[in-house]
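FYI, it's all coordinate maths here, none of it is from the lab. No experiment lies behind these values; they were computed from the predicted model shown. Cβ atoms are built from the backbone, for glycine too; each structure is taken alone.
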Structure P
Amino acid sequence: MYLHKLPKGDKEQSYEVCYWRKANAIHRYFTKDAEEDNCVDFTVNVDDLTTLKNMCLESLKNKEPLLETASGFFWGSTDYDDYYWDMLSSTADDIEVILSHHTEGDTYEYHAWY
């Protein structure tokens, strides 16, 4: 599971800015309305990233899982266990860094491969 940055929308210059492994709830967040989710690029904007970061932080603050898990092929555990909470924490931290380096015109793509 990868998030790539496309500086000024240039796919030729894209690079990885975040990586997750079996982060079930994150995968569900990006793909919840998709019919196909494997090897598909999902366009992600700054509002999507900000919302995800805020959901992670709110979940951690209240110890309430706002990001739901879902069963699926190789998505990882559906449990709200220590891995889930650690994943939310690291995701919030990673997105904070991504947003601090965002420049007008940059775009992002989420991609999962299993």
Structure Q
Amino acid sequence: MKILVVDDDPEVLDALSEQLGYLGHQVITMRGGFEALSYLESGKHADLILTDVVMPQMDGWELVQTVRARWPMIRIGVVSGQLNGYDPWRESPDLVFTKPVRSQTLEDELSLLGL
């Protein structure tokens, strides 16, 4: 599976990439929401996007809403230490993780979605 990991913290990008790669997934890292949208707008594909919530310029909730509106077939999850304002009825991510994310938790949740 091809997974876009979106986070403004390089250490988090590295950690999640390593965990997901170990689980056998192809990982592409993005430093922000606009970069992720540019990737998708260029016609490239992702099966899943895992995004941080608190980021400059475009937060994770904005990214979730934009992806849902434009590419509804892409699964999307949020990964954050702060889920302030989280409303599952409004944002409707497929997955919600709190930092730090354990490898076993990632594996379990992805398998529950059939990913």
Structure R
Amino acid sequence: MAEALARGLGGGRVEAFSAGLTPTGWISRDTVTALGELGYEPGGLRSKGLGDVPVSEMDVVVSLIGPEGLTFIPRNIGARLESWRIPDPFGEDPEVFVTVARRLERRIRQLLADVL
């Protein structure tokens, strides 16, 4: 969800990747629906682990599970590290996905305004 939001909000100015510590291997239908409801293109999303994305080349790395998520990121990559606590809506009702997407949208908008 965060990847699609960052791509959409970045308007071609950012390359965004999303990865998890325990990827499921698929994107939930509720994620796709929530993104569409907010006007974002979910195309191209796939479930990825940290080893599937170029972490060492990133300018900004955001953990959505708080500071403990950053312990998996090498400190010597030179990236700006952000720690947010945004709940994973997996297994929740569809409206929770929209609520989480809106929360992510606000935070990503703020971050992009700061770094671009």
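Listing for the model above:
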{"item": "For volume of the Cα convex hull per residue in Å³, for residues 10-57 alone computed as 107, the structure of P, Q, R it came from", "result": "P"}
{"item": "Structure with the greatest value (metric distance in nm of label points 7 Å out along Cα→Cβ at positions 2 and 50, set P, Q, R)", "result": "P"}
{"item": "Relative contact order in percent (Cα under 8 Å, 6 or more apart) - highest-scoring structure of P, Q, R", "result": "P"}
